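Below: a set of structures, written as structure tokens.
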Structure 1
Amino acid sequence: MPAPTAELSPRHRIELPKELRSSLNWKPGQKLMLIPHKNGVFVGPLISPQEIAGIGRGANTEGYRDRSDRY
């Protein structure tokens, strides 16, 4: 299945295809974050710091390099 596409309008706006918005459950007025990466942009819902707090809890730290083993 080919990736959904969008076109940049003369007013520099992009309309996301309906199948994409529906599958991601994005609603009108929802805030999105844009993260530049090389020649493109990652788009995702805006996430508050409270929503990501504790995301690394329980992670396996075996083999983790700390500052003492760096050059």
Structure 2
Amino acid sequence: MGAAISIRLPEPLARRLNNLSEVTERPKSFHVQKALESYFEEFAGLRIALDRLHDPKDTVVSSEDMRASFGL
């Protein structure tokens, strides 16, 4: 069993969550959990990209060099 939390949602978002729950016949907690999992996965990818962008040791390849490497 997971941890219980309480959140307040803006009314339009709460209505959308209720509608989704009814249509899919899944509990609202299921959809909130899936949304959070997706958010954390995206955030982790973004964090990695930003870290690489700001890493002076990570080389940047120009679009011209990339195209040339594929013979385009």
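From which structure (1, 2) was helix-only ellipticity at 222 nm (-39500 (n - 2.57) for each DSSP H run of 4 or more, over all residues; to 500) calculated, if the value obtained is -21500?
Details: 1: -3500; 2: -21500.
The read-out was computed on structure 2.
Sorting 1, 2 by mean count of other Cβ atoms within 10 Å over residues 25-32 from high to low puts 2 first, with the largest value.
If you rank structures 1, 2 by Cα Rg over 2.2 N^0.38 Å, which sits at the top with the largest value? Don't jump to the answer; show the numbers that get you there.
Values: 1: 1.67; 2: 1.84.
Answer by largest value of Cα Rg over 2.2 N^0.38 Å: 2.
Read-outs: derived from the displayed coordinates by stated rules, not from any lab. No experiment lies behind these values; they were computed from the predicted model shown. Cβ atoms are built from the backbone, for glycine too; each structure is taken alone.
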